[in-house]
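> Have a look at these structures, which come just after this line.
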Structure 1
Amino acid sequence: MTDILNSLLDDHAEMNRRFDVFEEESLNACRSDRLDVPALKWVLDYLLNYYEPFHHPKEGCILHQLYRVEPQVGQHFHFSDFDVEHRELFERTRDLASSVYLLIEDGPAPPPWIAKWAMSVFDAQRLHARLEEQQLFPVVMDAFGARQWTEIEDELFAARVRA
């Protein structure tokens, strides 16, 4: 497995670990009727400040390379849906974060129903990551050789330099 795919799998594991921590804290919060705001912010900050600007662009480069190398595979598996899902997941996460930060400013703690909203967003993120691991990554491993991985690394490096 390549360094890029290993890095993406590590990101998925970290995201899921954060979701698990928040879920556990949410269960405790239900008992006390208080939302664990620091745990929620910890997850949202990771998704918005790392996952979106660094993780999803790697997957985007992989998808675009897949379309160049094996266009029929990309169409057959509807991998174009992953790009759409990335945008939708980002919008859902951004909307949740905006609401949480507004509620924090307005009062001592957001209402407990925010935890249910957060869990629905996080569950969608988990499902998306699982589909990538089960459907996209195996196809990519079969389709790409050293040249394609080098091109992806070059594309990612060029994007970092431009930023």
Structure 2
Amino acid sequence: MNIQKLPTTKWLMAFVMLAAIGLSACGFHLRGAGQDMSSIGALYIASADPYGKVTKDLKRILESSNAKLLESPAGAQYTLYLLKEEQTRRVLSFSAGGRPLEYEVYLGQQFHISDQAGEEVVPQNTISQTRSYVFDEANVLGKRSEEARLLGDMRRSVVQQLMRRLLALSKSSKQG
């Protein structure tokens, strides 16, 4: 029995290796992988909700991307102020019987960035994401989990946009 599995295992290993080589040759990489955030310098994150999901996700990703996060604004090249995080859900459409058919979820994060001197280098701005989904009364639990998954995706998108703003800021300060 082991004799028959051995050639299959070799073919499987060869296929996996060829797939990995093919994907790397075409430039494929995981989203967010390979971003070295060490170029932004020392960063302090001041958050209205230090235990909020956007704040925690941002800190976790920055730390894993070699960013230098400080515990206080002293010595920070930039301070990122995460102000108000807003999450809402509203009904987009109703059935003839007056029951919700479609919902829209919204996630917004207000922020601004200051430099060492306290000068605002990125004025107060809001990054927002909106998604909609069809509601099914027969599958309430599944639709709630779909909403939670959508919000998680939206939060990751907001964090990625914040990281891109920080990278753009660090690149412009080195050029100027």
Structure 3
Amino acid sequence: MFGTRDDYIREWNCWQSYHNKGGQDPFYADGTNLNLTRNHMIHDINLGVIPPDDMLLPPEVPWQYMAQPEEIIERAKTALSLYKATPEFAELKSAQRSIKDKELLRLAQMIPARITQLEDAIEKNDLVYCRMAGRDPTYYINLAKETAAKCGLINHTGEQVSLFELMGCR
């Protein structure tokens, strides 16, 4: 796994990709993975690998480094706008008291919380969370729609039902 010139070249290319494009790790900043990859290259050198002249050991970076921070924030803002434009997020939040099924209640609490968490992450410039949350907003939008339907918040014609209608007040 380590210790050959090919291993070093693979790790060097991986480091370059992380540094320029960023990674997809949902829990750690790119800097953490960059330094881990760099440590693999150091291990190869310690095992006697001589790096190619054009692939010298890259520098250590701050652990919180993130590649393409502006793009990450923009994708997170786009996801947030899409979440806020999806009525099922608000419907699930409003209906939480009336949901008896434990799994549906868990989803009805988690899904709308995504909006607050993403707002906080954008405000705090939490690029790791913003990257994770902005990656595929359609997943949570579809989950919100499916959960709202399972909770009876969508009538048989596919139209959204208000909470008042659901509770028989209209």
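Quick note: the coordinates plus some simple rules give every number you see, no bench work behind them. Everything numeric here is computed off the predicted structure, so don't read it as measured data. Cβ atoms are built from the backbone, for glycine too; each structure is taken alone.
> If you rank structures 1, 2, 3 by Cα Rg over 2.2 N^0.38 Å, which sits at the top with the largest value? Spell out each step's value before the answer.
Details: 1: 1.17; 2: 1.43; 3: 1.47.
Top value of Cα Rg over 2.2 N^0.38 Å goes to structure 3.
> Consider the structures 1, 2, 3: one of them gives 23 for relative contact order in percent (Cα under 8 Å, 6 or more apart) as calculated from the coordinates. Say which.
3
> In addition: Comparing distance in nm of label points 7 Å out along Cα→Cβ at positions 15 and 39 across 1, 2, 3, which is largest?
For this comparison of distance in nm of label points 7 Å out along Cα→Cβ at positions 15 and 39, the top structure is 2.
> Upon calculation of mean count of other Cβ atoms within 10 Å over residues 119-126 from the atomic coordinates, which of the structures 1, 2, 3 produces 17.1?
1
> From 1, 2, 3, which structure was helix-only ellipticity at 222 nm (-39500 (n - 2.57) for each DSSP H run of 4 or more, over all residues; to 500) = -26500 calculated on?
Source structure for this number: 1.
> Continuing with this model, one more query. Distance in nm of label points 7 Å out along Cα→Cβ at positions 71 and 127 was computed and gave 2.6; which structure, 1, 2, 3, did it come from?
Details: 1: 3.2; 2: 2.6; 3: 1.2.
Label of the source structure: 2.
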